[in-house]
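Dropping the structures in below, format is structure tokens.
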Structure I
Amino acid sequence: MAGSVKYKTVDEYFSHQTAQAQKMMSQLRNTIKKAAPDAEEVISYNIPAYRLQGMLVFFAAYKNHIGFYPTSSGIVNFKKELSKYKTSRGTVQFPVDGPMPLSLVTKIVKFRVKENMDRVAMKTKK
């Protein structure tokens, strides 16, 4: 997957993945862009990421899953909905042989946008 390649763009990252991973990541990318239209698409930690008043979410392709990284708050706040997926502190794994839970991804991304905006609002109030 990533290997020693240093990706400069999300498209370049996609071009190095399998057709199945590209399909799933495209769905994820489109869903994130709809849920956070003002977010900037970047490469961070050599994987696709989205930034809006701070980092929102990241994702990456692996052999058997797409890793989605909505930070720990994105996992904790959707623990019940994510229960059928393998999760850890800030990660959820979507198997490549299953459908992407796009409506859930939308909810998580919108939650992360609100979280970042609320944090910025709190800082400006001080």
Structure II
Amino acid sequence: MKKILIVEDDKRIIAALNIRLRANGYDVCAAYDAPLAMTQATAHQPDLALLDISMPGGDGFVVAERLRSNVDTASIPIIFITALKRPDLRERAQAVGAVALFEKPFESDDLVAAIGLALGRSPAGV
């Protein structure tokens, strides 16, 4: 079972994503801030990371850079989720090698499809 690390400071979003991702056959672990994200990534070796951009302890770009600089986590695909509406964010996301960026609110079906593509799974999650 593929494991997804959700890094998000809004516990309601984590709960909703947890339900949706588990229903699609993924295992989920979560972190509520940037420092815990690195601890979870190292401990659980997720297959993909969903990173919020604005959160306590450092933004999602800092987490992405740390993931990329650690040999054990460097190849984890990253998808950003954010409430920020800034045009430079997509460029910054691409610069750290993210496979996608979703602005909140987003369609969970679109997010699940992007996760499946990033992990080499069919859109149906098979």
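What follows is calculated from the coordinates using simple rules that are stated; it is not laboratory data. Since the model is a prediction, treat every value here as computed from it, not as a measurement. Cβ atoms are built from the backbone, for glycine too; each structure is taken alone.
When mean count of other Cβ atoms within 10 Å over residues 35-42 is computed for each of I, II, the one that comes out at 17.9 is II. Computing Cα extents along the principal axes in Å across structures I, II gives 47, 33, 24 for structure I.
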